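Next up: the structures, one after another.
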Structure I
Amino acid sequence: MSTIGWAQIALTFALVLAAAVPLGAYMAKVFSGGHTFVSPVLAPLERGFYRAAGIDPTREQNWLSYGLAMLTFSVAGFASLYAILRLQAYLPWNPQGFDGVPPDLAFNTAVSFVTNTNWQAYGGETTMSHFSQMAGLAVHNFLSAATGIALAVAVTRAFARTGAATLGNFWVDLTRATLYVLLPLSILVALAFVALGVPQTLAGSADATTLEGVKQIIALGPVASQEAIKQLGTNGGGFLNANSAHPFENPNALSNLLSIFSMLVVSAALPIAFGRLVGARRQGYALLAAMALLLIAGVAIVYAAETSGNPLLTALGLDPAMGNMEGKEVRFGQAMTALFVAVTTGLSCGAVNAMHASLTPLGGFVPLFLIQLGEVLPGGVGSGLYGMIVFAILAVFVAGLMVGRTPEFLGKKIEAREMKLAMLAVLILPLVILGFASVAVMLPAALASLANAGPHGLTEILYAYSSAAGNNGSAFAGLNANTPWFNTTLGISMLLGRFAYVVPVLAIAGSIAAKKRVPASAGTFPTDTPLFVGLLVGVILILGGLQFFPALALGPIVEHVLMLAGQTF
């Protein structure tokens, strides 16, 4: 590790915080229906969308109607995307002449992009036409991210209101998240990517001859526009197979910095918007502080592990001075690679600028564990905030037990119904991840997809199901997931990780919104202090450890011990 490396990491976080504060204030105005500097241009367009769709923006929905609208929209999105992928041979902008995507892969990919997972069991430049990339995948990069933001806003309103029966209007929140937040930011970021050398063209490919005289076909396309929303919407799906390790998606150090910044900024702004909307700004900063503490710890562990190198390779005569550079791009360096690894898995993004399977065992443990903690550090756009609120409810319950009072969060009493629903949501991830992984390690058809045996092979399987259920989308490589078994089970994991989680969260929101706000008393545990931040961090770590440590002990942890002993499996 180096001072320059830490300075780069600190600068990135400082830039994100500097942008997240005003962006959070702006988003609070947008979702409260306030006037913003873009309202004169976008408000007429917004009203036009409502008229065209027959939506009454003043008609609000209760939690069940809000959830049904979200589910209906997601089903329609899945059906349309599945049709595009299956029929892409007959659709325009297909200069490569690609055939339709096979049924199991089309199912997996459609589910992946509708759930904001963007798991890719295919090579983008060898599978998807430009039309599929733009009209299919990029569109759902916007819509799945906007859906997550809308759900977070609905949960926020539950704490902002008292004795209310409604949470807002899903169609209004979806429209505003897309029109006022994601679209303007994506235009700016896409232009910046183009200026930094990322291609934006409808050309199919370019023929090149290398210095050795070998002919090579270089894939091109509208990369910059998809790259922008891929990062801002914490989607992660790459236009090209190598994702953000590819020089066309991430050509230099500045584009790498912009990628990390774009991944973090909206998710970091949402807790600030939460604090403003509920009238307790310190609460928003407390949630952001808990997210930041765990994320920074993850960055530090990955950075330390990777710069320490691999003693097995050192024993073979490899110079350990640069640490473990296997699977990494030299142009980014260890510090910004470690930051990218932790950010993309602390978020539910899944973009990668290094191959996670090539990390040291401890370095690979961190992104896997960050996903398993629930994708709340700071998590995907929207999903990270409402996931953190679930943990906050659990934390105030623990605090209530300690002070002998009914637990309260922002003046709302947390009672048996909320606790049951919160535990139902929290148990979804371990049920899906460990359930499917335990079956996969017993099936010859699943084990045939592994490139590695032993603990590393187990980690590949655990990572795949963790990434799918956590709606992350990054892969541990070494696993051929483009098989009927993995395409189907990972698709089911994505659906459960997104919708089986959010339905009880919306039910919690409906229950909270109907409650009257209780004035704070001497026995109220304050939830905007460093003490609560520490308690919240502890609850997240303890739950994650109890749920996943036994499986992790058989995977990356035992592999780390073997590596230190100079042994391989």
Structure II
Amino acid sequence: MSMNGAESLVHSLLASGVDTCFANPGTSEMHFVAALDRVPGMRCVLGLFEGVVTGAADGYARVTGKPAATLLHCGPGLANGLANLHNGRRANTMMVNCVGDQATYHRPLDAPLTADTEGLARAVSGWTRTCTTAEEVGAQAAVAVQAAYVSPGQIATLILPSDTCWNPGGIVAPKLPVPVAPQTDARKVKHAAQMLRNGKKTVLVLANAALRAGPMADAWRIAAATGATVMAQGSNARMERGAGRYPINRIPYPVDQAVAALAEFEQVILVGAVKPVIFFAYPGKPGSPVPVNADLHVMTRPENDQAQALAALAEECGNPPHVPGNVRSTEGPGTGKITTEAFARSLSALMPENAIICDEAVTFGRAFYPITHGAPAHDWMSVTGGAIGGGIPLATGAAVGAPDRRVINLQADGSAMYTIQALWTQAREKLDVTTVIFANRKYQILLGELANVGANPGRTALDMMDIGNPDLDFCAMANGMGVEAAKATTMEEFNDLFAAANRRKGPFLIEAVI
């Protein structure tokens, strides 16, 4: 049976195991949209803004370990999704972007939507191709999926001029082999073991797949046997933590706290991580929290098999015995005024087992992490690239990818406004997401940054940090997009709403006034 390029694209994606597509299509993608009707098997999730689409694809891949497709409209549509593609790139997320474009013969006419689509894609993609004929679409789709799986995961962008989709001649491509993560050099493992035995103060910095429960258990028993410390880099794609797992703290975000956290260490061993770096430059402050005189050893790069490397390091260290993980906390929920510490106690006490936390509460949330070590077992996902507006889409995609788990989105109010449209997708798809908006009516993090750079702000500067004139009504916005919502002004109100939200099906939003 003959088919067009768009039909071969859908068939080839399905053959390669990609069965979910987050989409915000336009005219150039209409043949893809029509093909989705004719070819069964692809779950299509509509986002009302491309930043929702790309952020949701990020969240989906983090929890499933496989890529979703996105469907985006030409260069400007891709550009609308770039911020969360940047976050996904920093998370080493698997993703296959399908970007429509001007027909090959129409592009020289410079129609209004003509753009440097390839240039935009390369900024956030590990692999980029532009198809020129319908016959090659299926094969390129299969290669794109294979490229997305290249360890530790990357974004692949396939640009599809509209005539390559509507022209006949499409050919379905079979699934290509999934690349295997390379093992680390045995000499690097031996050198790390020697460092751990030399008596110097040492920290193992973990990231990427080293933050799964099994590799962390190996890291913890190595540390217990050698006296080393284990830490995670500041922002991580997914970390398995809670009761039965290990109390690994992250390198703090604020520059002075980060420097203090690493100041005592003479040796730093990187396991799936890159050298820690401060988010921004500050006058008179270092660019990295790693002490300048410390010995830095890259035991494994992000693309290596972290589980194999840590198991090999444990063997080099004499196979030390297993160390018990965190004990389930028995502390009750917080009470009284909504503070970061009280909220963390409630989160720890009331979150359901096996929840997924999507954290974009950078300023208010700085006490959350240490207080939730003894919470029920859960996954913790961060906005890894620092581009704000990742949290609500991340939670949306995670809920699509893990329909049997409750997703909890810890969300600052200012960054929520970048991609608030994702609430509509949650309502439409009936996703089990509890969104907590921390409403302090300001860009609190930027007030801290003003101080960090030594500024002496006046009224004009302070007004640019204020989003409380007029106040945003998140309950009204959520209701307008089909999501039930309620406001909490005390911890007691929050506790009741949070417990009820996590027991029900579908999305619910809590506006916590802080």
Structure III
Amino acid sequence: MSDTIIAEREPSAKEIRLVIAASSAGTVFEWYDFFIYGTLATLIAQAFFPADNETLSILLVWAGFAVGFGFRPLGAILFGFLGDKLGRKYTFLVTVTLMGIATAGVGLVPSAETIGLAAPAIVLLFRILQGLALGGEYGGAAIYVAEHAPPEKRGLYTSYIQASVVGGFVLSILVVILCRALIPTEAFNEWGWRVPFLLSIALLGISLWMRMKLSESPVFKAMKEAGETAKNPFTESFTYPGNKKRIFVALFGVTGILTTIWYTAYFSSLSFLRGPMRLEEGLVEIIMLVTGLITMSFYVFVGKWSDKVGRKLPIVLGAGLTLLLLFPIYWGMGALANPGLRESAEAAPVVVSGEGCQYDAFADVQATTCGKLLQDLTSIGVPYDVSDPYGDARISIGREQPAIDMQDDSSRKASVQRSLEDAGYDFSRQTPPLLNILGICAALMALGGLAALAYGSVAAVLSEMFPPRIRYSSMSIPYHIGAGYLGGFLPLIAGYIVATSGDAFAGLWYTWVVVAFGLLVALWGLPNGPPRDFADEV
């Protein structure tokens, strides 16, 4: 028996449906648990990461988000080892259980006002547990479906796993909308935001019930019966002939592309519309819910398409189109969401000058008066330019240079905002006309289409890239290093770039650079032609 092991009996259509349904449902619930943190970022900041610098508070939330992602590779190593040694089914039963318990735990942590620094420390501990669990989940679900699927339908069947990741995001938005509708605003802001976290216990129960009905992967059972399971899957992942190249390609040419496009399409757009564009939060959630539901179908279409044209074409096409369209899509979305902001910025541009005119987004208190001015503008969400880094701190709004008490921290920000309002800036929450809302939805669906091209066939291509005996480890390690660091740190890095530059679109450069490098790697390393099972050719 070889590394091209085939199951002795093809699963029936009923078994395939159960495999896809149970794996996808578990993936939806597990990603819901992970994404609910980002969906409720503003309220989590207030509860666990309070700071005088509002931007710092949000960045600390995204740092917590990144911490969870940072531990995904360790989870991939741990659960990849178990998945290749003990089996696919029982390993992802453990991961979904760990995720559900950790998520519910976040909902039970007292606020920083109650227990001080212990609150963010406990939250970060739960985020670490979530990251470990997620490191084992995706590889297990993707491989489990791939090893049940006939080769000619592997892209189609595994695409439901990718669609389920979007489903987790959509479910998190839906639950928040329902909770806001059922719980008064003041109560939701005070304690109601915890309810979506606690609901993960119910979701965990459903997921476990569905997954307990599954049998072990036929490929793994065949390997175990033949005595061909790996002795040390982690070590073999780096010693198996040709695997170092495959891991490099999987890391940068597959995962680096998909993860940065995905988070830019969903999380960055959510922050962009809520933050600098100032759309009504409820409206943003409804828009993200509707467009997310629609774009879930894109992943299935791309997965099915990849069964005919191969896995490389959709990934390369998605990356190339992202490089061309990313900035125009966001520019258009910004113009539709808050056209008044753009008009005000053009009619009355803001220029700040003065000695030590630098903004440290990670400082609770800025070192200079000019830095405090930049902090005020960043928290308000107004673009600015810095010039003449000498002399006393001052701000110009169009042709006017308003008189602002630079020494009084309590009144400075309010004075700056009043001066901006006098110059025509509108800081109220926006509800654009219906036509503009439809345009925003179209822009988000375009971003979702780019994400689907890059992501729809990924479970299939990663499963086909690596030998069955070390497949769980070999695909999980590069996937979760890429998703954990290149993607998981995206909100933090992009948010920092925006905060320090004063440009709401500047954070997109991070995505652009990662995707550009990934495209070169994909063109070089991904196999051409129709899909095929793993073979030892490098």
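Things worth noting here:
- Source structure of the calculated read-out (helix-only ellipticity at 222 nm (-39500 (n - 2.57) for each DSSP H run of 4 or more, over all residues; to 500), -22000) within I, II, III: III.
- Here Cα extents along the principal axes in Å was derived from just one of the structures I, II, III, and that gives 81, 48, 44; the source is III.
- For relative contact order in percent (Cα under 8 Å, 6 or more apart) computed as 19, the structure of I, II, III it came from: I
- Once FRET efficiency 1/(1 + (r/R0)^6) of positions 321 and 489 (r between Cβ atoms, R0 = 41 Å, to 0.05) is evaluated on every structure in I, II, III, the highest one turns out to be III.
- If distance in nm of label points 7 Å out along Cα→Cβ at positions 193 and 361 is computed and equals 3.7, the structure in I, II, III: I
- Entry that produces 15.8 once mean count of other Cβ atoms within 10 Å over residues 73-80 is calculated, selected from I, II, III: I
- Computed 28.1 for mean count of other Cβ atoms within 10 Å over residues 57-64 - originating structure among I, II, III: II
Any read-out appearing in this document is the output of simple, stated calculations on the displayed coordinates, not a laboratory observation. In this text, all values refer to a predicted model and were calculated from it rather than measured experimentally. Cβ atoms are built from the backbone, for glycine too; each structure is taken alone.
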